[in-house]
Structure 1
Amino acid sequence: MPDKAPFIKDLSLPIVAAPMFLISNPELVIACCKNGIVGTFPALNQRSSEGFEAWLIEIRHALDTFEKETGKKAAPFGVNLIVHPTNPRLEADLRLCVKHRVPLVITSLGAVSQVVDAVHSYGGLVFHDIIKKRHAEKAAEAGVDGLILVAAGAGGHAGTLNPMTLISEVRSIFDKTLLLSGCISTGRDVAAALQMGADLAYMGTRFINTSESAAPEEYRNMIIEAGANDIVYTAAISGVHANFLAPSLRAAGLTPEDLKRDTKIDFGKELDTEAKAWKTIWSAGQGVASIADVLPVETLVNRLREEFLAALREQAALLERYT
């Protein structure tokens, strides 16, 4: 049997709430884990390693208390680490992950065996972001436990490949845990991801519009009002192609010509500071087309579960018809 993440069998739904820059916080992570899905956050959402450790302690304490008081098992939580020379905090933050035995570490912009070995030293798992087969092969060589397939239409730094093709290519060389990312906003979408061969659905944009996220109200409203055509794929914001909400790009004064650039805009001159740019230019995936409200995580998970089970029942009926 291929090695799959052992926690999958204990989840209420096969979902990982993706780590979102400036959006994911302890409140969101804790709510997800209490409701049986994996909650995650980027280490860099805290401005220092000291602040990052404080969040780890807060999350661990809240989940331990929940389990003691309810007798229920919380889902594991995860942390996203940027594995790239431009991240000066990687070494310090990785040490904290080891110290606090973070159950799941999600690596981006580099799959490094030393990071994998450090997380494996205490029994943690490593999942890695990829957008193409070549990246998957390198991550597999580094010994990761799972691959996050970031397909076309995903929020943030998305790829351009159709999810069916991406899953097929990667599954041919990797038999461990696969997560699919891209336009997954409903329980039916989660069921479809599993039908395509994924083990878990990786959902980001849908969790921006939860009561617990750190997103400002204007951001949430823009998602509600947006359709798939309001998502713009551009490298102009971070130097790497990513998906953003067009109204926020226009509000920042960016023109269609600006967005065609393959290099990062100098926000120091054009938008006061880069930090301001990231606070006012908002990322989202094409899954906005299916989002029409803001819900508490508990309510959202319950809805997703109903939709997921309904989709599975429909599939079971099809099985009877065609066999």
Structure 2
Amino acid sequence: MSRPSNGGRFSASAMAATLRHIADRIGIPADDARLLNLTNNAVFALPAAGIVVRISRARQLSDRAFKVAALGTWFAEIDAPTIRLQPGLSQPVDVDGTAATVWTYLPPLPPAPTLDDLGHVLRQFHHLPSPAFALPVWDPVGDAQRRIADAEGLSDHHRDILLTWCDRLSPRIEAVRDNTSPGLIHGDAHPGNLLRDINGSPVLCDFDATTLGPRQVDLVAVPVGEARFRRHGQHRRLAAAYGYDVTTDPHWPLLREARELKMIVAAVPRLHSSPGVADEFALRLRTITSHDDIPWTPFADLPRQ
């Protein structure tokens, strides 16, 4: 496939410029800013200021920042096992239509969070009540469609494949929602979304995908990642720690497919700016359409551009 250029309003350089505007807005220096992640959000750590800034990279999903800010406030009120919003700021922060949330920085503490930690934290999270404010329902197809609508560098051919996939999944997702009891779900539960607080306890981060839906959704990322990334033994540990093997669930095939859709469309904000991500996106989509058993590479393991 052709190589995309390094431009685009969601590129790393564009997000760094947005970060500088946000830092000026809230009155903190950004000289030590360090890019932590560049997928659906651009995530920057500013250790000197003790904050982490998460910037939405898709305007179609910027409304999530308002949901995440409300959740962050509520999590602090109920002492949930989660990271905390930076106090004293009106959130989300808006810069020229781009929304961001600002969180208290947690420096890396050993040992790294494990799958056992994830299982235990998810059990706590799933026992939280639903908040008093409205939350969206689990809608992986709608999320994918919004990312596709905002994509730069997405070919018409790939767009058609993705939208046809969404159309096929939509009624099946609706049927699962109608036949399961909804609860609070994180929506993207894997060890990469765990940190340790100042006491060393594991806490969840990244609440963009937090919704009300089947709790089984939170147990799917690990076994799908194990299959696609060849990470053997991970799912067994999570199932033991949480107390449930999601691969025995009657809805497992659909839950897996919904997760794979999410893992593929997560790349679309970077297709225009990262050749490596564009190539991995094409490979992932090809394995779905052709049923090839080719291992995927995590986007986080690809060179940043």
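The numbers here are math on the coordinates, done by the rules we state, and not lab data. Quick caveat, the model's predicted, so the values are computed rather than measured. Cβ atoms are built from the backbone, for glycine too; each structure is taken alone.
For the reader, a short list of remarks on this structure follows.
- Comparison of 1, 2 - label where mean count of other Cβ atoms within 10 Å over residues 21-28 is highest: 1
- At a computed 12, 37, 32, 16, 2 (P(r) over Cα pairs in 10 Å bins from 0, in percent, for residues 45-172 alone), which of 1, 2: 1
- Of the structures 1, 2, the one that 43, 34, 23 was derived from, the read-out being Cα extents along the principal axes in Å, for residues 125-196 alone: 2
- Cα extents along the principal axes in Å from the coordinates reads 50, 46, 36; which among 1, 2: 2
- Source structure (of 1, 2) for relative contact order in percent (Cα under 8 Å, 6 or more apart), computed value 22: 2
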